[in-house]
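**Student:** Pasting the structures in now, so scroll down.
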Structure I
Amino acid sequence: MERDATSPFALQLFYRTGAFHRPDEFTVGALPPYLTLHTWADCTLDELVQHIAAADERLLPKNRSWSMWNS
């Protein structure tokens, strides 16, 4: 994929600590907390973690073992 010629897409990442979201949380009223990221279809997991860290580092685990923090 040529990122210079391709537009990124918006990814809404819904987050929650300690449990999964129930489907009914998405049908009534306001949406659960989420983060909107703009990325490409060929985004790696490391790139996605970098986007999350840039937006709100508190959403990442404290004991990080991702390769980007080990270098």
Structure II
Amino acid sequence: MARELEGRHPGWVVLWRCWACRYWAFPCWITTGPEPVEARHADDLLTLMRQVEAQHPILRRSGQHAD
């Protein structure tokens, strides 16, 4: 599931921490102190990822902000 989430959401590194039974996602486009988000369930992680994306829009390759 972590690999699938990462593949569908460029700009993120997503890990499954099996010892903690939690997902972690690291935003790679935030250069000043990016903080990972974590959740027990993939759907909850996706919600948190979207919240971070809303607060820190991902730049497209052309330099424009994502819609």
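**Student:** For the read-out distance in nm of label points 7 Å out along Cα→Cβ at positions 5 and 29, a value of 1.8 was computed from one structure; give its label from I, II.
**Tutor:** Only structure II yields this read-out.
**Student:** Distance in nm of label points 7 Å out along Cα→Cβ at positions 13 and 53 was computed and gave 1.2; which structure, I, II, did it come from?
**Tutor:** Checking each candidate, the match is I.
**Student:** Something else: For volume of the Cα convex hull per residue in Å³, which structure out of I, II has the highest calculated value?
**Tutor:** Greatest value across I, II: structure I.
**Student:** Assuming -9500 is helix-only ellipticity at 222 nm (-39500 (n - 2.57) for each DSSP H run of 4 or more, over all residues; to 500) as calculated from a single structure, say which of I, II it is.
**Tutor:** Only structure II yields this read-out.
**Student:** Related question: Determine which structure produced the value 31 for relative contact order in percent (Cα under 8 Å, 6 or more apart), calculated from the coordinates; the candidates are I, II.
**Tutor:** I
Coordinate-derived values only; no laboratory data. Computed from a predicted model, the values in this text were never measured in an experiment. Cβ atoms are built from the backbone, for glycine too; each structure is taken alone.
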